Structure P
Amino acid sequence: MDASQLVQTVAIYAFPVLFAITLHEAAHGYVARHFGDMTAFAQGRISLNPARHIDLVGTIVVPVLILVASKFLGGAGMLFGWAKPVPVNYSALRRPRQHMMWVAAAGPGANLAMALAWAGLLKLADVLPANYFTQPLLLMGKAGIEVNVILMLLNLLPILPLDGGRILAGLLPVRMAGHYAKLEPWGFPILLVLLFTSALGVILAPMIHFSFRVIGTMFQL
């Protein structure tokens, strides 16, 4: 892949990655406000403005480096990134254990909604007469599905502080949840080990492929 192809790849993935990560975080804040926690709202984090959620390293540098490695160097890196975490005051939620599960689930839910929206745009581009806009829309639609499905499934892994870990903590009995919560400081190192040993891709690949097939069937892609 030459430099122009690399620039094209980054341009195609830029909007899907940016909105997949930032709207994921905004969804957490919106649901937290719904259940009584105004922290994210007070800090202006319930916003569709990506600038309020961007983390320079996690939202831009890391995804770009992974794209470079996977596209330019011929690897098969698992797309990975993050935004500034939306602050949630656990004790401000009306029913903390139950409502925190919904706050956590809101992020992957937003990614699912965006994956379906990108699939709709992909279908539209597929049925429209070929022109100057349809090819970029096709490529961006495919990228949007890929990015959002990966981030949804990644965040649903039962590892704290990922959303799946928060959901599991809410489902466990109180005593077990307390012991489980003590593992949170190890969550990010565990995730990095899984990522750099390619174990993360092995774990997620079957679920990703199944999700692609389901979406493709739904939209007849």
Structure Q
Amino acid sequence: MTELQIETTTLWDFPKQNYGTTPHGNNKYRGVTPAFVIWNLLQRYTVEGDLVIDPMCGSGTTIDVAKELKRRVIGYDLNIVRDDIIKNDSRIIPLENDSVDFVFIDSPYSDNLHYSDDERCIGKISCENIIFYNEMEKVAVEIRRILKPSKVIAWIIADQWIKKKFTAVGFLLWERLVKYFEPIDIVCLTRHNQTSNTSFWHRKACEYNFYLRGFKYLFIMRKREKT
């Protein structure tokens, strides 16, 4: 395997979901996180033995990367696709206050994908509805509660353009997160393999004068001691 390098800029571009020959999560899972994103974050903000939590862990990419790096890890989700994921609502995480070293979350961006049949799923709420941000804020409050003082959260989110309407999901979520977390930095994640990345949609973008989503936000923040 090629030696892995820690990213040193705020533009991350990973054409493949996985690195190396060992699977990390399921690269066929809709909305799967590139494993190298998590690898970079754990290298920078954790050490061996730290407890890593992913409240919406999808196909388990965080679990696989964390175990490989000898971190303790717990992955929760409402849609269970493997035995080592615990079924749980991210708005109520069953852990003690100030007990976690790092939290990673790649949350729904709207109701654009089918994440779960569970009616509690925030991914059933449109990002055009303020309720979406109210529920995400509940997740943020719970993450702040379980994080140890000054520890780090990394949150992936993306904007939406649909039916001739743009929604600045990232900015709207950021307004909620800064109540509880101190900003460290914002990374731009290049998007690959999304369904709109085809010649058909590129022609439509030119014809109807709109932009396809080319990046996601990666918000890196530290727990605020006071809100």
Structure R
Amino acid sequence: MLDKTILVVDDEQDLLVMTRSIFEGAGYTQIETASSAEGALRLISKKMPDMVILDVMMPDMDGFELLQEIRAVSSVPVLMLTARGEAEDKFAGFELGADDYIVKPFLPKELLLRVQAILKRAYPEKNRIITLENSMIDLDQAEVIKNGQHIPLTAKEYCIFQKLADNAGHIVTIGLLCQSVCGEIWQGYETTLMTHIRHIREKIEKNPSEPVSLLTVKGLGYKLVVRGADK
């Protein structure tokens, strides 16, 4: 899901910068922004994003009108992001085809969770089996399959592994992994993370002391290598 293109439309430049930072900090790699409805329509005409986060109050065309323009050509998921929290506005957004509605000011964690939920509904993953060198991970069942055995992942191991799997082949920083378990306040969790990583390696690796699937990138974090991918 982290490679989905998300278009954020808002006439407040500071909010665009902040929102981009929130998503990129969470590992999203394809964030586009527009400061007007006209700019958004230009981007959409070139390539439809996978999701749109849309402000209601804009000077050239309000978000409801822009939503109508989008719905005329696409069913791409749309999250309305606005300072207007009245029930009538929410109803109007939903009636025009909005998928969700969040009111400013918002918590970064809430925005990420709302977007994640929408993306999962709109783009269900077809294959939740991750194949590694010496094992497979069934994300739906939260278990490792190795040598014919089914080994359950704990809740925290699952959170860590899912973050690694979402970024397979790429470095995931220690901070992002800690955040996936603890949320925004994760400082001090680094030592515990190392313990979880050791336990995950014991479950997925043939020789946990010489890992080939869950690699340490010294000073940065960890990288998950799926079978057949470049290290």
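The numbers here are math on the coordinates, done by the rules we state, and not lab data. All values reported here derive from a predicted model rather than from experimental measurement. Cβ atoms are built from the backbone, for glycine too; each structure is taken alone.
Consider the structures P, Q, R: one of them gives 25.1 for mean count of other Cβ atoms within 10 Å over residues 144-151 as calculated from the coordinates. Say which.
Working: P: 25.1; Q: 16.9; R: 12.8.
The structure behind it is P.
On percent of Cα pairs over 26 Å apart, which of the structures labelled P, Q, R is highest?
Working: P: 39; Q: 34; R: 45.
Largest calculated value belongs to R.
If you work out FRET efficiency 1/(1 + (r/R0)^6) of positions 8 and 96 (r between Cβ atoms, R0 = 41 Å, to 0.05) for P, Q, R, which one comes out largest? Please report the intermediate quantities before stating the final value.
Details: P: 0.30; Q: 0.70; R: 1.00.
Between P, Q, R, the highest calculated value is found for R.
If helix-only ellipticity at 222 nm (-39500 (n - 2.57) for each DSSP H run of 4 or more, over all residues; to 500) is computed to be -12000, which of P, Q, R is the source?
Numbers: P: -21500; Q: -7000; R: -12000.
Among P, Q, R, the structure yielding -12000 for helix-only ellipticity at 222 nm (-39500 (n - 2.57) for each DSSP H run of 4 or more, over all residues; to 500) is R.
For Kirkwood radius over Cα pairs in Å, for residues 40-159 alone, find whichever of P, Q, R sits highest and give me its label.
Details: P: 16.6; Q: 14.6; R: 17.0.
Largest value of Kirkwood radius over Cα pairs in Å, for residues 40-159 alone: R.
Out of P, Q, R, which structure matches 14 when relative contact order in percent (Cα under 8 Å, 6 or more apart) is calculated?
Considering all the candidates, the number was obtained from R.
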